[in-house]
Structure P
Amino acid sequence: MADKVLVIEDEALVRDLVVLNLKHAGYEVTSADTFQKGLKALTQSGIALAIVDVMLPGGEGFALVRQARDEGVKCPILMLTARSDVSSKVRGLDCGADAYLTPPFDVAELLARVRSLFRRSSGQVAAASKSVDIGTFWVRFDTALAMTNEGEVTLSDKELKLMELFTRNEDKVLSRADMLEEVWGMDAFPTDRTVDNFVMRLRRLFEPDHENPVHFVTVRGRGYLFRRVVAS
């Protein structure tokens, strides 16, 4: 059965765009366009995740989220806020939201946030193993040390997080949006080029021939796929 997502947004164009893309992604979606309708829908059972706009007829999304939390709502909540200042973002998180997104947003970014929140709420973000072998090289996640084409090096924080993500999802295609969300997080959402640059760095460290990668493989139009061992 598909996860049920509630979209609380009064602007019809935004609401329809979000609902349509969530449905295309396989979610069951319901919506509301006012504070009262949204609060009533959110406090009903069966909602797995909610997307809440800050400005609503009848009240602010901040108050809606806080009241829902006070009434026992536990599902992840993503807030849509046109307010990009730090105080508004902090206020959203303090009232009980789990993440925020500032319009105008890319649909891929929205879906990545939704997937990430579902993974966190279901406990699917498992820790990577203590180490991983990549061909003749290796990475130790507890120390960040790695044996590479450049000898033994210490990976940066983002390089290590990206390797952990690849290791947890070996032989699965990761989109750039997923990688940005998981590694860089909601407070700093850089461009797809950021991912490409970091993957290029990992290729230089771990690929026998970084111009013809076999471990960090580009899947055109979708993202990247990681393989520790290459079939002979």
Structure Q
Amino acid sequence: MFTYAYEPRYGDFKDYDTIKTGMLLDAVQDVSTRDSARCGYGLKSLKKGGLAWLLQGVNMTFFRPAKPYEVISASTAVKTLKGATSERGCILTQNGEVIAHSIANWFLFDTNKGRIARVTDEMIEAYTFHDFEGDTFTYEKLRPMQDVPFLYTVRVSNKDIDTNRHLNNQRGADMLTDALPFDFPIKKLNILYKKQAYLGEILKVCTKEIENGCYVHLENDAGEVCVCGTFITE
């Protein structure tokens, strides 16, 4: 597996003892991008070929809170790669102790034709694979909920946009977790990226209590869910 080390910055601190969930999701996304580049499919290479890896969803299980003053090691590899999709696992550790597992589902997109693209044999040969086993590495696609109570609105601003000119995955996740109580102890999360949101859009943040946790989604003016997530406390 490919491993990259991250040292939390002050802005990642949630309090003196823990760091924000968004930082961990950012590490998962970033190490995936770095590993893809190492395999010859970095952002510049993909752009030149008219391709982009887009995130459909991510499941994450937390075993203990991440500490602010210790380096986080993110190790990743591809679990499956076929058709147009890839499942990628990631293990986050501090001082050799596992703090979180994630499994993410990505799909390859043809930016010139505006449609899904198929993975080539060359890509399959280039990527590094690993046999991730167990429930924490079994991807489960989230289903958006209906009739979820409105909480407040957010505007997609410049800082929220990524290289594909839409709402960044990590920023979308931050908008979801911002709707949770400050001391909400997340043990598991499941986030689905259903529809792109663009600069200047006003999104409704809607929340609903569920068994052992909370459901949150971002909804556009047309009533379409852009990003949604469940956050489980036990």
Structure R
Amino acid sequence: MKKIFSDSFENWIFDLDNTIYDIKAGVFEKISNRITEYIISTLSVTRQEANLVRSNMYKKYGLTLTGLMREYGIAPDEYLDYIHDVTHPELRYDAQLKQNLNNLTGRKFIYTNASESHSKNILSLMGIDAVFEKILDIKATQYLPKPDPKSYDIMLNSFGISTDHTGNSVFIEDTAKNLKPAKLLGLKTVWIENDFNRKDYGEHSKFIDYKYYDLKSFLCDIDYRN
């Protein structure tokens, strides 16, 4: 595996949830519970039925929101506001994380299926909001979620990355299948390991260049001597 240096890439693109913070922090678990509660309330179904709807929408569209919009006509802004209406006392400012991110030469971005307001809240709580040049959220991709290839075309255009410069870009993400379109476009890919997506990794491992236990281990393995 080729060593990564702090100037190896012109563009460092990060997913948000379960990537910027450790999945074990339990942040997304709270959001996940809110998603189920929203479906129960909005569709007037049982918890078991809500979980089935959610599973089907995720498998079919890659994002529960997309399925709920297309098949149930739900209002996306209302949904996003509801599921992200949680506090995160478990998130803390991490000076070393901030320093390592700042020491990466090049532009840094967030590319997420979540909302911009949620992203800003998470980044602010961790003290790293100023590190990133731009956030591309689900609204800005016209509600086309990862791994829809059209979403990645929007991402490249939004971040000003030409197709002949994708090889100088890297995408860091916890959902393995979301790395496939990036790899096919020529980006280097990093999978943040987690048991939830272990099977998914097995199916998409050929599209992954690097894998690390968490974001900190990835950043700590980079050579900053240049």
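A short reminder: the numbers here are calculations on the coordinates, not readings from a lab. For clarity, every value in this text was computed on a predicted model and none was experimentally measured. Cβ atoms are built from the backbone, for glycine too; each structure is taken alone.
P, Q, R: which one has Kirkwood radius over Cα pairs in Å, for residues 51-154 alone, as calculated, at 15.2? Here the read-out was taken from R. Of structures P, Q, R, which gives 22.6 when mean count of other Cβ atoms within 10 Å over residues 107-114 is computed from the coordinates? The structure behind it is R.
Match the computed value 27 of relative contact order in percent (Cα under 8 Å, 6 or more apart) to one of the structures P, Q, R, and report its label. Working shown, then result.
On the way: P: 13; Q: 18; R: 27.
Value 27 for relative contact order in percent (Cα under 8 Å, 6 or more apart) corresponds to R out of P, Q, R.
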